[in-house]
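Each reported figure results from applying straightforward, stated rules to the coordinates on display, with no laboratory input. Since the structure is predicted, the reported quantities are computational estimates derived from the model, not experimental observations. Cβ atoms are built from the backbone, for glycine too; each structure is taken alone.
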Structure P
Amino acid sequence: MDSANRFMFDFIALEKWGIHLKLLPKDSEIINRPDNSFSKNKRLLEQFSILILFLSIIILILMINTMKRRKLHNQLVESHNKLTRLDDSLEETVSSRTEELDKERVFMSTILDNEEAMVIVVNEFGKIKKINNLQRRCLGTR
């Protein structure tokens, strides 16, 4: 419009008469229009949306971290239980083997002491480990 005159319309009157804003001429000025909160607070809404996005990403990272920690904890508990079972099994095996060796030692000592020959048992360094009863009697030792 080249004219100094401009079209001005009252929003309340337009509403009253049911006239839609699209029917008005271009570059019309509308007075008494209610404030649009969205356009007024657009910057604040953008900042809030960015904050929500940032917090959502942090929550997602923390959830992933928690899932990894739970998985590692479960693996650690499983490894601990397995190690405990192995320890119990090892103790049982050592105890059983020690008992067998004690029985074998007693058996060998009984055979050695009742042998009709003189027997001296030495270790790899030549140190006497065992002398049977017949050898003791011959040497006159107890």
Structure Q
Amino acid sequence: MNESQVKVILLVDDDQESFALFKHVLNLVPGNFDLRTVRDGQAALNYLGDKNNPTPDYVFLDLNMPRMGGLECLTGIRSIRRLRDLPVIVWTMGIRENDLQDAKGMKASAFMVKPSDFDDFYQDLEFILSGPHMPGRYPNHTIEFFAPM
């Protein structure tokens, strides 16, 4: 991808601090990004269903949100033919093995634990956005890729 091309990122999270941190870190990552934000899974599906909105290059999807959580939203995303291959990174504060397996089973592209350290978050976000990546866990990152991305 040409460095000047804009990558659209949809961040789906109800936590204001996560929004602020993501935006701040993204501004430091090399590249051109257009960050779009919504606060829950239903708002994400509404955004993605509106053909006037640009289709994101990446979706970062929190698991625990009001109205519609991340896994239910992921099921909705994967049910839309044009979005079946959309890179969706499920991200959450902590890791529970059943969350990891559920995300994988529902065809998430990757699973990421929200880093508590600013430098770790920068490294993880830069790593994801620098793709492509093959399935697997990567040393020094809090990410597991389930599909090529």
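Annotations
- If relative contact order in percent (Cα under 8 Å, 6 or more apart) is computed and equals 20, the structure in P, Q: Q
- Source structure (of P, Q) for FRET efficiency 1/(1 + (r/R0)^6) of positions 78 and 110 (r between Cβ atoms, R0 = 25 Å, to 0.05), computed value 0.95: Q
- P(r) over Cα pairs in 5 Å bins from 0, in percent derived as 2, 10, 21, 25, 23, 15, 4, 1 - corresponding label from P, Q: Q
- Computing helix-only ellipticity at 222 nm (-39500 (n - 2.57) for each DSSP H run of 4 or more, over all residues; to 500) across structures P, Q gives -22000 for structure P.
- Computing distance in nm of label points 7 Å out along Cα→Cβ at positions 14 and 86 across structures P, Q gives 2.0 for structure Q.
- Parent structure of the calculated result 20.5, given that mean count of other Cβ atoms within 10 Å over residues 6-13 is the read-out and P, Q the choices: Q
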